[in-house]
1. Ranked on distance in nm of label points 7 Å out along Cα→Cβ at positions 14 and 38, which label among 1, 2 comes first with the largest value?
2. Any idea which of 1, 2 comes out highest on distance in nm of label points 7 Å out along Cα→Cβ at positions 70 and 310?
3. On distance in nm of label points 7 Å out along Cα→Cβ at positions 166 and 262, which of the structures labelled 1, 2 is highest?
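Values quoted throughout were computed directly from the atomic coordinates according to the rules given, and no laboratory measurement underlies them. Keep in mind that this is a model prediction, so the values were computed, not measured. Cβ atoms are built from the backbone, for glycine too; each structure is taken alone.
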Structure 1
Amino acid sequence: MRVVKDSLDTAELDAAVENVHRAGMPGLFAEVRDGDEVWRGAAGAADVTTARPVSADMRHRVGSITKTFTSAAVLQQVESGEIGLDAPIGRYLPQLVPGGRGDTITVRMLLNHTSGLAEYLPHAYPSLKAFPALAKTGPESLDDHRMTRFDPTKLIELGVTAPAAGAPGGTPGLYSNTNYLLLGALLEHVTGTTAERYITRSVIERAGLRHTGFPTTPHVDGPHSRLYEAWFGMIDPPRDYSVYDMSWVGPSASLISTVTDLNRFYGKLLAGEIVGPSSLAQMQRTVPVVSQEGQVIDYGLGLHPTQAPGQDTFWGHGGTVWGGGALAMIRADGRRQLAVAVNLQRWNSLDASGRPQPHPIDDALATLYRVAMYG
C-alpha cells in the first residue's frame, strides 16, 4: 500500500475492503487512484485451503471488461476506414449473419447490444450440454466442460439462430455475448489475424499493459487467486474454477489482467491514447440495455456509465467468470479510478421464483465502490 497525499482516505478504504471479506468474500484486492496518488489493498485468502493471502498485484480473469478492449480495437479499424461503424455486419460476415438481419444489423448495434441477437449461453446447454441455466438445472456441466474447446462459429450460430431478442436497433437492447463474438470474427476478417492477436498488438501493447493478455491454456499464468463458484448455493462449499478453458467466451470475456493494468488502460482510453476523441465520444453515446441481471442500464460502445445521485459520472465495465469477478471505473475527468477483483461468484441464494436474494456481500461491495469512487 502506498499513499502520497491525504485525499485518498486509506483507513476508510482499508476498512471497506476488509468488510467485504468479513461479509463472506474469500478474497479481494483493489487499486484506487486519484491523480498521482495510489492506494492498493487486499483482504482474505487466495486459497481457502492453505490460507495463502491475496495480494493487490495478482493476475485475475476479468470477464466482460474484455468488451471495452474489443470495442476499442473495432473503433481503431473504423478510424482506419476498414470498418464502417454503421455498416451492416452482413457486408463483412454474410455467412455468419445471413439474409435480412445481416443487412439490417450494424456494427454499432453489435457494440451497444441493440442487434436483437439472443445470448448464446442459454442455448448452449440444450444443444451442447455446456452451461447450466439459472434456476433450471444444476452446475454439474461446469465440471464436465473445464477443458472443452469451443468453436466460436458454433457459438455464434447458436445466438443467431435462436429466437430474436428484439428488432435490430430497438431499445432497450439486450446484453448478449453473441454480439462480441461476432465483433471478434469481424476483427479477424478485416485484419487477417485473430481478434486476440490484434487486440494484444493494437490495444494492450499500445496501452503499455505488462500483465494483461488472453489465455492460451486453461490456466492463469503468474501469481493469481483460486476462483470459487457457489452457483447460488448449489455448490456448497464453493468450488475452484480458476483452471478453465475460456474459449466459451473468447474476445467477449476471456481477458486476464491486474487491477493496476485495468486502471492504466481506462486512464489511457479516456485520455484519447487508445482511440481518437471522436471514437471515444461514440463509445460514450449510450442507449438503454437490459443487463444480464435483468436491469435496464445505459450502455455505450463497450463502456457504460455509473453515477450516484449528485455525484460525478464514472465510465468503465464490470465482468464475471466462473468463480471470479472484476469492476473497473474511471471518473469522466480521468482523475479518480477504481479497479476491484473478487474471487467468489453467485454467492446469493435464490427464492422460489429463481431470483437472487440479498446477501451481506452486496452491501459491503456497494460501500467499497462508494468509498473508492466518491470518498
Structure 2
Amino acid sequence: MTNTLDPVQLQTALANLHQAGMPGVFAEVRDNDETWRGAAGVADVDTGRPVTADMRHRVGSITKTFTAAAVLRQVDNGEIDLDTPIGHYLPQLVPGERGKAITVRMLINHTSGLTEYLPRAYPSLAGFPALAKTTPQSLDDNRFTKFHPTELIELGVSSPPCGTPGGTPGVYSNTNYLLLSQLLESVTGSSAEKCITRDVIERAGLRDTELPDGPSIDGPHSLHYEAWVGMIDPPRDYSVFDMSFVGPAASLISTVADLNRFYRLLLAGEIISRSSLAQMQRTIPVIAFDGKTLDYGLGLHRLTVPGRGICWGHDGSVWGGGAISMISADGTRQMSIAVNLQRWNRLDAEGRPQPHPIDGALQALIQLALGG
C-alpha cells in the first residue's frame, strides 16, 4: 500500500488523461498531513486557457451527500425520523398508500421506487438513460428554463414506479432528493439551499462551495464540454446553465480542496453525529443510470479499491462537467478529481457505449490517487 504521495506519478497520470482526450482535469490528493494539487489540459479549447487546481466546478450528484447530511442534521435535532413515511411530512406531494409506504430512509438510499423525472422534464431525453434513443436538443432548449421542484417531483411521482418501496436493488432517482429538499423546507421553515448552506457548507468551513441561484459559475472556472455520446461534435460548452432542473440533487459548485475538506470532516463525525454517520454507511445495492450497481448508503457510495480497501464518497455528472471525491475508511488517503468533458463514449450500432482511451486513463488516475 502506498503511504506517500509521488508528485511526478500523479502529474503524469493527469497528463495521460488529458492526452487520452479529456480537455482538462484537476485534482487534490491527500495522504495523512501531505497534500498535492495538480492540473493538466485546458479550461477553454478555443483560447487554450489552462485549467488550474483551484478552479470552481459543477460537481453534479456529489451534491447528494451534502443534502443527505443536512437531513441527518435534522435527524440529530429530533425534527426528522428516518423510518417515518414521507406522507407524514409531505402528504400533498406523495399522497395515499405510496406516501404511507415510502420512508425518509428510502428516499435517501434510492429504494423508494419513485421514477426519475428527467425524461419528462426534458422531452427529447425521453430515452434517458438509453442515450441511443435521445437527442441533445433539450439541453439547448432548456438552458435558461426555471423549474420549480414541486413540478419536477410531480413528474416523477405520477410516472409508473420503478420498484416497490424498500425493495432492493434500489434505482437511482433524482426525484428522491428533490423530495428531501422539500422535506428540509417543511421542517426548518427555510429553503433547502439555505438549510444545506447553514448546516453543512458553513459548518464545514467551505469557502468556495455554493448551491447557485443563477445559471453562471462565479469565479475562476473551466468551460464544461458535453459530447452526448458523439451526438454533439465537437463537444459544446454548457457551463452556463440554469441548474433548477436538479436543485439540491446535483447543482453544487465546489473545488477539489473543498470537497476533500467536506468528506474528511463528514467521516470524522464533525458534521453529523456518529450514530447518523453509521446510518449513512449502511449500504444496499442501487442501480445507477448507466446500469451499474452501486454499493450505496445514505448519500454515500462505498468503493473497494485494490491495495487500499474500503473508501467512501460520491461521484457526479452534469452537462459537460464531472467530479469524483473519495476518502479511505481510515481517513488517511483522499482524492477529489474534476473533469470538463462528459459522455465521451460513442455508441455502437446496438446503442452500447464503446471503449475510449479516457476510460482506462481515468481509472488509472483514481487508483493511483487513492494509493492502491
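1. Once distance in nm of label points 7 Å out along Cα→Cβ at positions 14 and 38 is tallied for 1, 2, the winner is 1.
2. Max of distance in nm of label points 7 Å out along Cα→Cβ at positions 70 and 310: 1.
3. 2
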